[in-house]
Structure I
Amino acid sequence: MWQDTVPVYTPTNAWQKDTIYDVLIVGGGITGLTTALLLQSEGKRCILAEAVNIGFGTSGGTTAHLNTFFDSPYPEVEKKFGREGAQLLARAGKEAIDIIEGHVSKYNIDCGFSYKQGYVFAEDEKQLKELEDLYQASQRAGVNVAYADDIHVPLPFTKALKFGFQAQFHPLAYLHGLARAFEEIGGVILQDCRVNNIEQSQQLVADTTLGRIRANYAVYATHIPPGLNILHLRNAPYRSYAMAFSTTDNNYPDALIYDMQDPYHYIRTQTVNDTKYLIVGGCDHKTGHEKNTEYVFSELEAYCKNYFKVGDVAWRWSSQYYVPADGLPYIGRLPGHDNIFTATGYNGNGMIFGTIAGKIICQLITQAEGIYEHLFNPNRIKPIAGFENFVKENADVVSLFISQRLKHNEITELVELAPGDAIVAKWDGHKVALYKDERGHVYAVDPVCPHAKCIVTWNSGEKSWDCPCHGGRYAPNGALLTGPATKGLTQIKWEDIQGD
């Protein structure tokens, strides 16, 4: 939706290849651009390298809810990090919205930023207890919350909470505004510039598709850092689905709305080019674990049509997020490094955490005093808080790694693949991922993800190969789309397979 309604960003400042920059920021989403703008404003000379274009990744796939409550609810955060931790988290949420509003005002960004009420509602007795716990813990955390009589949508509910001073915006329009502001004060943006690796010498030297970039510091604002490190074991990749409709009765909620199902649904309205759209999201699942993703879209559409008078689907998409083992994101120094920083594990609250990550990393690099560094430290050790999820998610990764390497469908005739279908198969002892497009052309790739050697699975709804271990995603021809890998799947010529 967002990428269709704004033009692709065009950078203006030239890259001086002999310059040693203070900071290289890798990634042009909300984390990267917020970090870059704040650092450049503090007098640092910054360069931002984006593999595709500004907002291409997860920031371009958000539904752009700005909340002071989170996917890890306050009762859980209070239990794991104490009351002070929950209060600090609430403060971070409010400050992130303040930062976004401040940027919108200071740089005159036309992105439809507006404050809304947020409603969370319960539908049964179990959810009523959870709702009361959320209310009490949110109050203790200092969040603006009260019980509400109405949720402003035609959905059944028993009780609801109203959270004040939530907000929404057009995320790509906002990111383009940040990019323009960054360039106006001397920042450099490189698009179609994939960073393959960063080496340590006298400075950091980044090998990229456009050449070598030298800098004193680097920030991986890539949703999850590339390569293999401990953070891949502390985060699990999930996908969430969204659809945008026009309604036939012109009934659009002027609020942000959430049920308490697992996975939950989320609802809001967005005006684009003077036309209103109802955005509904949900049906989350772990990346690469749902065989029929086309059915997931159908399930979400059925949910919408059951409660709203909607017409045809204007847009539909899904996006990825990473669930942290202990519930809170990891923002700060990349484990094992003093001058490389990262931010990951945002759960479903990337617009908020991406914004506050920019401030935290800016403070760390400029050695300014900060209050959030300890809470979100990637090197934190919380064995009690995160151990159960750590074991569950990584046992799942090991199980998939073993089972999918030993179990492959046998195919004997290529004709068994219908146009639009894909399969991971054995062919004369070879493991091969096959996809036949609508014209009958067959793409064959090695199904082993180059990141950690897991076997990819087919995403039928979005026509991509998805890694179920750490969330790498690849086009049908093997080209890298997103994820922690730095290269795509190896292409295999079909005639080569036939000749073996």
Structure II
Amino acid sequence: MKKKEDIAVLMASTECYPMAKVGGMADVVGSLPKYLAHLGVSPSVIMPRYARPWFDKNPGKIIHDSIIQYPHAHHPFRIWQHEDSDLGYELYSVELPGLFDRESVYLAEDGHGYRDETIRNISFQRAILQWWHSDPDSFDLIHCHDHMTGLIPFLMKYSYEYPALRQKPSYFTIHNALHRGRCSWNNLSLLPHFDTWKGGLLDWDEAIDPLASALRVSDGINTVSPGYLEELPREAQGLEWVFAHERHKMSGIINGVDYDVWNPKTDTLLPHHLKKSIHSFKRKNKAELTASFAEPDLPLFVFIGRFAHQKGVDILIQSIDTWLNHHRDANFFILGSGDKSLEHLAGMVYGKYPQSVRVVFDYNEPLSHVLYAGADFLLMPSRVEPCGLNQMFSMRYGTVPIVNHTGGLKDTVPDITVDGNGLSFDGVQTDQVLNALQRAMELFSDQKSYKALVEKIYKLDFSWEASAKRYVDAYKQLL
């Protein structure tokens, strides 16, 4: 319940765990509000209503029923309010028939993005603003997440349809600047009328660019790690100038981990919980994973994530293939899905080395928890990693991360040569990954050093407390 002095914040996102998750953004949107609620913030989250099990179990109640008017058509929408005290925040969902009533969040059956992505995202944003405008005092500011909500700051300030929101602040979090949501100006008719002389704030390189617009119009911005904030003015796929120009209103705030969910002592998704010894905990969970391997006692390396170029999956698979072609002294478990060509490569490696490799093509939250708990090493050869949560999950469960020195990975996993938390390498190339594997094998063979590192990393604090306070400070500055 909102206190009079609380800051009422509406978070707009296309993902939120446990309702719908594709990547780390869902974990952030699903956990950050819980911590903000203890810091003088009344947080709410609004997201699309997908055809997913959570919404079947928690249907909620309709609190708003209206239409979005387009030039030659209209689209109905409903706002649902969901009661679930376990979430720790108010949750709303936007029902847009024919647009979001799908189980998959972003990808069609062919593994590529939905062809109607533009109208889906614009309709979602317009529905939010139309609902908020019906009661503008219900929220003090809006916190938008990634390009899917990147047009909201512009429409609030310059659209004729939402005059009561014109003075409301907007805050924008960049989880991944590789995805910008660009679309042709032929889609202009999907937007509500606005001050046409401000149209340049939507444009970048002769297209509507929601990310570029959000960077220029939002009142406050953050990236999800200081390291990523440093990189973007140099490496932003054409938006380097915008990042440099708007640097004065940006900050880098590292993501946190929800320790209520990621707790080795109480995690309901684990077959074995941490009691006294972290090593006993890991040994028991590892046995669950390696029972079908030819040699279950070998060091276990795991990868968990999207099959995408950004994640370095192509180099990872090549490196595993090369390693096992010369050595049979390690086991590998790969969990993820996405790019079908990369899935094919992973399947081929499993076919060549069925005694040493396991591959599961799926988004599987329960299995991922067991992998974090039972693995010896986590592989993250990401070419780009704005923050990364997997490395923090793994350390929470005593699994040593092996990472590329980029973005949030360099903020959270300094190398053990500088008294750090894991193994890092510089550049996603097969030789670099193979060298990291060799270093990991040498570390594992020195059980005294390896166990000392495990005991160190599982005690590290990656909780949300410090980062949540920085978000509250940012909100107060805007207000």
- Top of I, II by percent of Cα pairs over 16 Å apart, for residues 34-145 alone, largest first: I
- Item | Test item: FRET efficiency 1/(1 + (r/R0)^6) of positions 130 and 234 (r between Cβ atoms, R0 = 35 Å, to 0.05) calculated as 0.35, pick one of I, II | II
- Query: Comparing relative contact order in percent (Cα under 8 Å, 6 or more apart) across I, II, which is largest?
  - Reply: I
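Every number in this text was worked out from the coordinates using simple rules, so none of it is lab data. Since this is a predicted model, take the numbers as computed values, not measurements. Cβ atoms are built from the backbone, for glycine too; each structure is taken alone.
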